[in-house]
Structure formats: C-alpha cells, structure tokens
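Listed after this line are the structures, all set down as structure tokens.
Laboratory data are not the source of any read-out in this text; all were calculated from the coordinates shown. Because the structure is predicted, anything quoted here is derived from the model rather than measured. Cβ atoms are built from the backbone, for glycine too; each structure is taken alone.
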Structure P
Amino acid sequence: MNVRAILLGLIFVLIWSSAFTSARIIVLYSSPLAALSIRFLISGLIGVFIALVLGQTFKLTKLQWRATFIFGLCQNALYLGLNFVAMQSIEASLAAIIASTMPLMVAFAGWLFISERLSSSGVIGLVLGFSGVTLIMWARLNQGVDIFGLVLCVIGALALTVATLTLKDASSGGNIMMIVGLQMLIGSAVLAIFCLFFEDIYFSINRSFVLAFAYTTIFPGLVATVVWFKLVNHIGAVKAATFHFLNPFFGVVIAWLFLSESISYLDGLGVVVITVGIYLVQISKRRL
C-alpha cells in the first residue's frame, strides 16, 4: 500500500468519524429529520450537477437503479435518520462506535446468507468485535444510557449493512457520481415525508449550527464519498475496507476533542477490542 492510498484512507476515516460529532451539534439546534432531509437535498443536487458536468447521465442499469433506491433508503433515510434522532439523547462517541461495527455485520451477513468464506482469524475477529460492543453497551447501560436511542443506533447499523451489501451492484456500469447524487435525493424525499408526519420542525440558527451543517453537507456528504471511490479504484474494495478498523478510535477521539464527551476505561478497552476485531476480519478477507 503506497503513500497515496494511506493518505486517502486516513482522510476518509477522519471525515467519516467526524460526521457523528457534527451531527450531534446539528440535532442540538434543530429537528433531526428536517435538518437531515435538507442536507441530503443540497448534497444530492450538488452531486447530480457534478455528474452532469462530468458527462454522466441518468441512464442507469436496472441493477444500478435498484441499488440506488436501496442505498438511498437504507443508508440515508434509515441509518442516518435513526442516528440523527438517536443523538438527541445519546453521545456521538457511542453512535460512532455502534456504526463502526458495520464491517463486522457485513462479514457476518456474508457468511450467514451468501456463504462467503471466513477464515479462523475472521471468526476470531467477529467474536472480538461483538465482544467489544457488548462491553461498551454494558458499561453505558450501567451509566444510564437512553435505551431507545441505543436501539435506534443498532437498527441503523443493520440498515447500513444492507446498504453496503448493495454497493457491488451500484459500482458496475459507471455513472458513480450520478448514483451518489440520486441516492441522496431519495433519502431526502423519504426523510421529508417522515418529517412532515412525525416531527415538530424547528431551527435555532447560530454559528455552531451553521458551521456543523455546512461541514456535514460538504465533507461527509460529498467529499468522503469521492475519496472512498478514489481509494477503492486505487487499491480495491477489500484493501480499502481495512481502513474501517480505525473508525471506532477516531470517532471517540473526535467526540472527546470537540464535544468534551467523557471516555471511561471500559469504553477505551471496548474500542481497542472492536478495532482489533475489525482489523482481523478485514485481513482475513484479503487472504481468501
């Protein structure tokens, strides 16, 4: 793995991990679904515009349209929607830790439903990863964490797993930036419907909200996606996925730096165990 790949991987991880902190700030000053729907609308329109400038079209294959709708629904509407709602009552670090288990869930789902091979190190990684999550959840439950918010994050992580499994269909046939923009617009539309029926819409416009909203719209919304596809094209999806093992660590550290969220010894131990588990799972995939 060369220097360019390492830099791209680190940039992606830092942006992805920081999204939970910026989201936590956004939901402090606005209704979560409304803010997220507007964010996706802006990011989606920018993405479609960039795609058109690049010469891409709306002519997607059937598999791509299917993947675009599933990705827009599962990642944007369900995963991020549930996380935004959950972060009204739980800390950004916990949401980041739960979401970071996605590679473990993908590996487990691949083994369980589509008979993907998993080496002994991969099995050990799964056991370690889920043990780390259990440790953190046990510690947080003893500290009085909001159960409803915790459950929403877990359901969101499952939805993200489904979305990730559709990436293969989306990436075949070109028009990647167009797909990125369209799946954001789909997420925006779904969230807008739920927002109108289930949410009291409010916004408290201040400097913190504006900065967090602008950052979340541009960087996690678009830049991270572009960086990810560049990384995958450069070194392949399996090697690129290895960088996910850094997400639990960076997610917790960024929340601590910008939100002053506390980190207990059990949190730290759980993050280390999850990180090792994700690393073993990703390395096992490279060896198969």
Structure Q
Amino acid sequence: MPVLWIVLGRLVHQLEGVFIKKYNAKHEKGGFIFTAIVSLFSMLFFLLTDIVTDESGLRFSSDLIVYGVIGGVCFCAASFLTYLALGCGSFVLSRLILSYGILITIVHGLFLGETISVLGWIGIALIAVSLYFVKGNNDGESVKITKKWILYITLSVVFAGVFGILQRQQQIVFEHAYDNEFMIISLAVSALCLFVGGIVKDGKDLKYIFKHGSLYAVGAGFSNGATNLLTLYVYTLVPMSFVAPTSAGVSIVVSFLISKLLFKEKFSKMQYLGVILGGVALILFNL
C-alpha cells in the first residue's frame, strides 16, 4: 500500500510540469502571472498543513523573515526559469536535469562536515555520463537540445539548489521550528515578485492570461501542494530510507511515460540510455 501512495505522489508531482508545459505550448505570454498563481496555491497548502498539524499556530521571527525573503527570490527565479525550460525543451529531460539540483545540496553538506558514500560517488559519475548521453547525437532521432533550453535549465537548477541550501540552513539554525513558516514566507514573496513582474511585462494582457491560464495555473499549484501533503503522509507509513529512493525511481518512470504518451517526444538510443543512467544515479543518491 505505501508503494501505491508513493506512485500517486510522484504522478501528482509530474502533473505540475504537465500543466506548465501544456499552457506554455498553447499560449506564448503570461509566464510571470502563471507561475505566480502556482506559488500562491502552493503557499495555501503549506498554510493548511500548518493549521492542521501544528496546534501552536504560525510563529515568525525577524531572522526567519530574512531567510524567507531570500528564499522567495530564489524560488521565484527557479519557478519562472523552469516554466521557460519546459516551454522550449523536452519534458522528461527537463525533469531529469532539475532533479540533479541535489548535487548542490550535497556540496553544501560537504561544507557542513558530511561525507559522500561510495554509492553517492557512483551516482555523481553516472550523472556525468548521463549528461553526455542526454545531449543526443544529432541523427534526426534525438530530442533537440537548444542553447536556450540549456541556459534556462541550468539557471533553474542553480536557483533551486540555492533555495534548497537556504531551506536546509534555516532548519539547522532554528532546529526545524519554522519549516512551514519558512515555506509560507518564501512562496508568498515568490508570488508577489512574479505578480509584479507580470503586471509590468504583461499588464495589457492580464484579462487574456487569467482567462486562458487560470485553470492550468491552479492545477499546477494544487499539484505542487498536494505533492507536499502526500509526501508527508507517506513518511508516516514507511521510513524515509525507503521513500526517497523509491520516489526517485518512480519519478523517472512516470515522467518518461508522460513524455512519450502525452507529448509524443522521441529519443535516440543515446538519450534513452542517458535517462536510465540518470534515474539510477538519483536512486543511488537516496539510498
């Protein structure tokens, strides 16, 4: 039964990317407003989680607000860049490369005195090989890799990685006392920044954007928040040591099936191998 919940959680998680890519494919404007709505609805889920699970209610401190504001700017940048990357690149390759942001938090862990296991080093080596194969061989069968996509996905990984470091650092500083509060502040700041950006850039098209993009954005936001709730629930059923590697493996399979069945993406043999090696690397990192 826990495995079914993990599969459901990973499916819901991938739906966020599906909504983003679907909207982006149909409409070429409104990225700021779209991602702002996603951040807003994701924040509402963390707010709901805190209300339901924490009897002491929300608690904030000036130091936490500093972490939250910086985190919000990073989350804002990562969200918008992910939106752009999904709009001009492969679904499964984008999701795979975004998962490699774990390397940034691993490097941060080294500065905290943590060590990398033998499996972790093997995972790093596999990621390097995976990236080589993912680029394809320009034989007409490969998913096209553009410079624009490489720029967007790389910057997205960096900003998401920095956000992960901030999230982890505040957990250490405050001893997990404000985890939901940190996310609520970060997501609120992200939503605000993106809404302002949307008004400045697409102010004249707001009616069009809300008319055509609201359902997609709300769907992506609910998917994001529901993923967090499902993850928390699964952790009450089985240990994290089981959930993490299983989730990593299931995510790759689900995203690959979505890319093939829904977006009809075609891959060369090299890219198939790259995706498989990337999935194995993520599983090794979480063992």
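Please compute distance in nm of label points 7 Å out along Cα→Cβ at positions 122 and 218 for structures P, Q and give me the label with the greatest value.
By distance in nm of label points 7 Å out along Cα→Cβ at positions 122 and 218, the leading structure of P, Q is Q.
With distance in nm of label points 7 Å out along Cα→Cβ at positions 10 and 258 coming out at 1.9, pick the structure among P, Q it was computed from.
P
State the single structure among P, Q that was used to calculate helix-only ellipticity at 222 nm (-39500 (n - 2.57) for each DSSP H run of 4 or more, over all residues; to 500), giving -25000.
Corresponding structure: P.
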